[in-house]
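In what follows, structures are represented as structure tokens.
What follows draws every value from the coordinates through simple rules; no lab data is involved. Note that the coordinates shown come from a computational prediction; the quantities given were computed from them, not determined experimentally. Cβ atoms are built from the backbone, for glycine too; each structure is taken alone.
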Structure P
Amino acid sequence: MAIFSRVVESGSMSAAARELAMTTSAVSQQIRQLEAETGLALLHRSTRSLSTTVAGQTYYEDCAIMLHAAQAAEQRLSDLRDEPRGELRVAFPVGFSAHLAAALAPLLRAHPLLSLRLFAEDRRVDLIAERIDLAIRVGALADSTLVARRLTEWRHVLLAASAFAQEHGLPQSPGELARFPVLNLSVVNQAEFIELYRAGEPAHRVRVNGPVAGNSFIALQHIMLQGAGIMRMPGPDATPLIEAGLAVPVLPEWSMAPVGVYAVTVQRDSQPAKVRLAIAALREYLEKMPS
């Protein structure tokens, strides 16, 4: 059908053959096959000219509509591949909201055809079922068929509200940590282990538990600031609280293993521009942040 359309538009089989990088005989063979399949003569042929029959003209008009639609579809795919546009659906932990906004707002300003649909969820969202283009995950990743790209690593620190420290004091060694209430970021109220490291000493693995557990980082942070206990927190989130005098570090001479921050997608390759550029923007922003 595409070859037939080019023959009609160019006015001859030889001209169509040149445009399509085919031989004239190959073009002629395709037209004969098309006429045999339709059971109708589509072209009037003479030694000097070529024109459509009534049936051929009707068929050409329908072919032209089909080819135009196909070309438009290809152009839309090309636009999606080369320019960020359309709706980008992003799932992320609630506590990551400020970082996501800071990273992606410049992308929105630069590309007015792009829009965001945000899913702030502390649960693990099903990317396929909920048609999520990109998910942000922090910490250990479960085995799956999803594709994870490491964006950065964050150190974690232990933090307590300044009022808590003044009222209850703070542990002075890893062993003392077990006697203090530790807020547990978890889906169930279960015991948690914290491993602490210091140069030249063996690691200390401390079993901690506390009066509050939950799957919302933001909720636990507010409860910690009310003086309910000690909380493990990413460095970039802890630093502003310390600088504002709202919280103090706990066991600052000890460290914990860094935690990975990942961009997770369903597919590894052939990502549209909106996903590729969003991942690049997130990585650039996070790499500039103090860990």
Structure Q
Amino acid sequence: MTQTRRVAVLGLGGMGAPMARNILRAGLPTAVWNRHPGPAHQLADQGAQVGSSPADAARGADVVITMVTDVDAVRSIAFDQGMLASMADGAIWAQMSTIGVADTERLARQVAAEHPGIVLMDAPVAGSRGPAEQGKLVVFASGPEQARERVAPVFDAVAQRTVWVGPTGHGSRLKLVNNLLLAFVAEGLAASVALGDALGLERPAVLAALRGSPLVSPWAAEKLERIGRDDYTAQYPLALAVKDVNLALREVDAGRFPAAESLAAEWQRAMAQGLGSADLTVVTRALSPTHPA
């Protein structure tokens, strides 16, 4: 088995930066790159090598991670800015951004045609900034089985568990399933708290009643506490949550999931109020008659 000797992390936003820190803590030599260089230079103080470009950071890496906002950014890094061209045959590209099924499959076809020596792993993650900082993400990994052992130390560094789900593209499918559930849970929290406001209940009483309920998961409980403080600093920005719901809807016939379509439309209206950069729980503010946006 070829050991993972060097990792590159491209994209150092709210998820990529803590993932890179955890990979460094695991003792894996790591190169980093970010469109805005500040986060990369912060990681240099923790031992990361800073690449001047995606190609420079990826050169010589056994595993290259991309963690950016959308497929346009992924394509720019991988193809236009030379990441794939700089990678050695046999190197693994762990594409961990959430870009949906169709775009993942298009990437896989292009990699196979233009860079057949590169191993593509489709491996988006479940979890927001807090779990990323704690190394407690869940990786939905898909791709060639023979590459699993090589990439396992990297996934183990960033995640509490890795769920292997089959061939390339299945990881992105499972991520859409996960994120749709997350969206409905977040909507349920927001609508329930806002309904309490509309019915004239004191919000602390509503929150006290919901604490410890078997209906409220640990993730939801943490979100409820933040809602109670009117703390909507972004862990999972509403704009990204809307993007992810729309990615799921794009993969099915229109009208198949009307509740998800209504949710996406409601959240789009909240974004039109200027709430897109806040945490998705800010929908509570958009819905509440006593805590308006």
Calculated from one of P, Q, distance in nm of label points 7 Å out along Cα→Cβ at positions 91 and 275 reads 4.3, and the structure in question is Q
Re P(r) over Cα pairs in 10 Å bins from 0, in percent, for residues 27-122 alone: value 12, 25, 17, 12, 13, 13, 7, 1 computed from one entry in P, Q; matching entry is structure P
The highest value of mean projected area of the Cα convex hull in nm² among the shown structures P, Q is in P
Given 14 as the derived value for relative contact order in percent (Cα under 8 Å, 6 or more apart), which of the supplied structures P, Q does it correspond to?
Q
One of P, Q was used to calculate distance in nm of label points 7 Å out along Cα→Cβ at positions 131 and 203, yielding 2.6; that structure is Q
Out of P, Q, which structure matches 9.0 when distance in nm of label points 7 Å out along Cα→Cβ at positions 35 and 171 is calculated?
P
For the read-out mean count of other Cβ atoms within 10 Å over residues 99-106, a value of 19.5 was computed from one structure; give its label from P, Q.
Q
Value 3.0 of distance in nm of label points 7 Å out along Cα→Cβ at positions 163 and 211 was derived from the coordinates of, among P, Q, structure Q
To test your reading of the models, identify which of P, Q gives 22.1 for mean count of other Cβ atoms within 10 Å over residues 11-18 when calculated.
Q
From the coordinates of one of P, Q, volume of the Cα convex hull per residue in Å³, for residues 83-138 alone came out at 75; that one is structure P
